[in-house]
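See the structures that follow.
Just so it is clear, none of the values below were taken in a lab; they were calculated from the coordinates. Given the structure is predicted, the values throughout are model-derived calculations rather than measurements. Cβ atoms are built from the backbone, for glycine too; each structure is taken alone.
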Structure P
Amino acid sequence: MRRHSRWHLPLTLFSALTLVLAGLVGLVLAGTAQAATTVRINEIESSGGSPGDWVELTNIGTTAVDVSGWVVKDNDDSHVFTIAAGTSLAPAGHLVLDVDPVFGLGSSDSVRLYQSGGTTLVDSYTWTSHASTTYGRCPDGTGAFTTTAASTRGATNSCPPATWPGGSSVAVADASNVFGENLSGLSFENASQLWAVKNGPGTLYRLVPSGSNWTPDTTGGWTSGKALHYPGGTGDPDAEGVVTTSDGLFVATERNNDNDGVSRPEILRFDGSASGSSLTATGEWNLTSDLPAVAANSGLEGISWIPDSYLTAHGFHDDHTGGTYNPANYAGHGSGLYFVGLEANGTIYAYALNLSGTSFTRVATFTSGFSAVMDLEYDAGTGHLWAECDDTCSGRTATLDLNATGGFAATAVYARPSGMSNYNNEGFAIAPASSCSGGSRQAVWSDDSNDGGHALRRGTLTC
């Protein structure tokens, strides 16, 4: 006959012990798996640094992270650098750790970042020879490690740009000296209509195709563009950026040219269908109190608009509420948010505008990856938010996309097309995806300096 044991564990108790043991195994394995955190190793100096070798961390999330007691090691477990108590890393912030003289980084070495306790791995990078400059993530915080163009201790990485994702050739797109200097922002209404603004005197143009060029529309009083004014019909807004939306035409401005020594960063709304030789703003949102104090000519340069439908579908994080963006929290804001770029610091700010008044709420803040940003362009066909820099950054552009934490971060940095000189381009627009032909569509740049008597140039972007 079969013998029975004197005692046995109830099934429920046995299952519970099994779960506990599995949990203990999980804790052991956690020391070898990367932890879920928004902190990343961003740049590494292993040779010739000042005062010595250093490691830079950044935070790609939307909230600060306490890194007190976190540990950095090289490829030797006995080499341990511990981050000081009370250390916090802000969103998009940079924290430089001078690991010398605790240990030096060799020509073939590693950097490993652990959470407090030194067992839970957060991030790592290994190399086989010293970089000629530094090793850094490109784009900043989110991309793969590469040899940087220059050491940028405590700042956004200097990344060698990728090749422009379109044709290399660029051609003029206007007749000689049609606009003169100061042409700035651009925005496609559709494939056969392009809006443009001039910053001095503040002027709005409605452009239509003329052969391969863009020219002012000769109907509706648009032949010479229309002068812009503040509500009440006064002033001369320094118009730098323009965007057409389902809620109207919106212009980003730096100052009133009638008082050009004073910064006045504003968003103005205009009715593009209004008659007459000038347009008076039908809406005004003065952002001065919400933005950093900047020089009069270093304010808002670019503006774009992203529909709520896209933001909610991709889990956009609302810095104001601390949760996922909910359009219902912003009554009267229309059907999307307005993104503006500040020239002085290269930062992008997202706003919900009360379209029936003058109030606004800042919903998000994030870096463009450039020291200055000149225009913004949301491409509905791909979901990219493009940031453009002028000759300050050698004419580079960057794409920014929503990441897993709901924040916008750079996903690529591109050189200007090889066929275009380093012009003072302050405007950038991409034709709608519906205009794609032969695998490409048009991209247009506006040159504030009117180099060679031309303010507009066109190229192609791969669909």
Structure Q
Amino acid sequence: MTSPGNPVNRARILEDVATLMAESLSKGVFRPGVDPVPVSGKVLFPEDIVSLVDSCLDGWLTAGRFTSAFERELSKFVGTRSALFVNSGSSANLCALSSLTSKKLGDRRLRPGDEVLTVAMGFPTTVNPILQNSLKPVFVDVNASTLNIDVSILEEAIGPKTKAIMLAHTLGNPFELDPILKICKERKIWLIEDSCDALGSEYKGKRTGSFGDLATLSFYPAHHITTGEGGAVLVKSPLVKRQVESFRDWGRDCYCETGCDNTCKKRFEWQLGDLPKGYDHKYIYSHIGYNLKATDPQAALGLSQLAHLDSFIKSRRENYDYLRSGLENVEGLKIADATPGSKPSWFGLPVTIAAESGIDRTELLRFLDSRLIGTRLVFAGNILKQPAYQGIEARIVGSLANTDYVMHNTFWLGVFPGLNPAMLDFVVESVTEFCRDNRKKRK
């Protein structure tokens, strides 16, 4: 699929691109209070843009050689059988859960009204596919220390109609997989790991995304690597993989790669549904699907970013440790704990304000914002309090007291690799100053 153009000219173009990007990506000295401290963001290298341009010079803009290589290297990194590139992490979640509704999965397929267990605290697109597939979410509370599912109420939450569990590793911190995998195995429940914030995180020596029947990733610029927009579905079973591909690719039954024909060797011999025998297999649809495919230039960028992933993960962990050491003794603040047995690839540093501290979260965030220090809340908070989700059909287990506490008292700070020690020092100084002044005002 490469361009037939002159290879010497192509090499000269790519060399010029590398030189240009080396100049434009250089950064100056950080100026506290003048330059922003982003909560997240992309980190690009000249070779990333070279890879992007290289793909564009092929003239093959849909899935191609870079997509195949990206999917192969991604699945190898995580430790799962297959990876399928899609146009966003949200699409990955939609494809993953939708694939389990396929009739081709027999008795294990999800049917309207079946229950999917999740938590009320998180990002909407972990929950949305449950509702979009006419399934019923079962909301459980989180552990106040790790911000992940409280596994102590897992048995209570599982009912006779619970057919799947779909959970995110909150801010890169793995949820407790052992008890969840045990109950999934015993009761033949599907597990989908939303690993969009956790690429490179580990639980007991294995990377997240390799435990569930399916897992999802996001490559939005805020995440561990970027393809601009983009995401992936990680799959163990070849049968399930085919259904993910189908839902991603308009719902078609054909499994030919882009640009290929007649992989099945019987393109004009199929008879499915009420179609006439011999109807072109490329135009037979087994599911009511979508077009959620990504492009080869995006994959080219992702493939180049993968080469930096180990160093990105190392930086995230170092930045988390740096911030934690500077803030963990600040009175009134509590830093979230890593799940026992885990080694997170942190997406952010979660900070919870103690109720008795008298610190007003909104005032603290306004203060940090005035200093151009980025912060975020833990996504939707208690999603049942959001306007879009009021009145949805759901089952709620317990009081969701910890979820509500996080909604009112928790925020997170950036740890992404684009931050340097001067920026992190400014964050620590600013948070400490606000909390110190708050104590003085209360005395």
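Quick notes on this structure:
- Among P, Q, which structure scores highest (criterion: mean projected area of the Cα convex hull in nm², for residues 103-206 alone): P
- For FRET efficiency 1/(1 + (r/R0)^6) of positions 191 and 423 (r between Cβ atoms, R0 = 35 Å, to 0.05), the highest value in the series P, Q is held by structure P.
- Structure from which 26.4, 107 was derived, Rg and Dmax of the Cα atoms in Å, options P, Q: P
- helix-only ellipticity at 222 nm (-39500 (n - 2.57) for each DSSP H run of 4 or more, over all residues; to 500) derived as -11500 - corresponding label from P, Q: Q
- Test item: distance in nm of label points 7 Å out along Cα→Cβ at positions 143 and 343 calculated as 2.6, pick one of P, Q: P
- Structures P, Q were shown, and FRET efficiency 1/(1 + (r/R0)^6) of positions 119 and 327 (r between Cβ atoms, R0 = 35 Å, to 0.05) at 0.85 was computed from Q.
- Among candidates P, Q, the computation of relative contact order in percent (Cα under 8 Å, 6 or more apart) that gave 13 used structure P.
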